[in-house]
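Asks: There are structures below to look over.
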Structure P
Amino acid sequence: MREYEQYCPVARAAEVLGDRWTLLIVRELINGARHFNDLDRGLPGISRSLLAQRLQALEHLGVLERRVGCRRRATEYTLTSAGQALREPIQALGKWGARWAFGDPRPEELDTVLLLWRVRCRINRDALPPRRVVVEFNFPGSGRSCLWLVLERHEVSLCLKHPGFESDLVVTADLAVFYQVWLGRLTFSEASHRGKIRIEGSRALERVFPHWLQWSPMAPVVREALAAARAGA
């Protein structure tokens, strides 16, 4: 942790949160991550050793606490009151970023596995049918073009290899466009109308599929920023 040696609340806050990856770790915890592997999957650019160091530092600073959870006695990380109080500042930072620092995705920001992991975490399971549904995602031209989500009311799984079940829906999409839909820069219907997202399968499942996706927690913020930018143009 870098110390700025300034008696100022902003400087003290920057000492706690200014190290690389720290804010994104807190973001993941706010969005529901609880276990080390979940944090690791949501932050693919960080090494596991650095993630462990950052978690230890945040625990020492009183931002999170670590305890043994119910799931196979796995370590669970939860935000303390101090950590929960960061929800609003991080939301405000996201609003600023959406308004002033957020454009089209850069090629190096397009990660099929990370995108589908985030989708997996935001499925509205209550809206799923009672039977298992397998959704195949094809992203032509990307490094890993084919992935699967196995959707069940009790669990949603991301599969990097064929899950062994027949696909009920096949979603073919431009990866950059799907990212923009996920983050709220485009609507699903707009992307579909442009032919950038196509769904094949039963008509009944095609109609309800978009309603299973709850989109990114930042999507409303991005939509609000786009509206403000258009109003100010």
Structure Q
Amino acid sequence: MSRFGQYCPVAAALDVLGERWTLLIVRDLLDGPLHFNEMARGLPRMSRTLLAKRLQYLEGLGLIERCTLAHGNKTEYALTEAGASVRPVVESLLVWGATWAFDQPDPDDLDPLLLMWWMRRRVRAERLPALRTVVQFGFNGIKESYWLVLKRSDVSVCLTRPPFDVDLWVTADLAAFFKVWLGRTEFGDAVQDGSIELLGDPNLERAFPTWFAWSPAASVVRAVA
């Protein structure tokens, strides 16, 4: 890793955290431990080779640790005390970014699969229906569809139609859904103006927005809007 070569606490911190992707790895781990494949899905434009190198680097610095799960040979990555203490830095960057750098979305920044992954991680399991619920997502101008299979015990993202009946269809403008997810637009307003449409059991339509905690950034984005 490159260094700034200055005897200064700010430079020392940037020597550790200033490389591209490093803070986003920490950001994702602040929500809890992740497997390697889960991290790769949350950082789709980062090569798996580079991700492995960054994780090894952060582990060597004592910011993250690997834990082998008791029920098998899978490995999770988690923040150590030193890594978790970066939270105020990430939160400060969130506030600054929402205030000074967060504008209308660029189409190149809108990845529907990443949105599905974010939604999977932010499901409020206790608010889901008692029975398995399948939601199909279609985004205007994108030929692929995506599915969330929602159970209180587990949530899956599917890229091919799962072998279950679809309970709720969501059709949306991708930029509009991202703006709802990040707190720039209220869900009800997007439904009212037609940029998000729901089709299914009316009870599921009404409950759908309560199933998600939405982005951790949403409350900050709303506050500075």
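Asks: Any idea which of P, Q comes out highest on distance in nm of label points 7 Å out along Cα→Cβ at positions 152 and 176?
Replies: Largest calculated value belongs to P.
Asks: Identify the structure, out of P, Q, from whose coordinates helix-only ellipticity at 222 nm (-39500 (n - 2.57) for each DSSP H run of 4 or more, over all residues; to 500) was calculated to give -13000.
Replies: Comparing all candidates, it corresponds to P.
Every read-out reported here was derived from the displayed coordinates using simple, explicitly stated rules and does not represent laboratory data. All values reported here derive from a predicted model rather than from experimental measurement. Cβ atoms are built from the backbone, for glycine too; each structure is taken alone.
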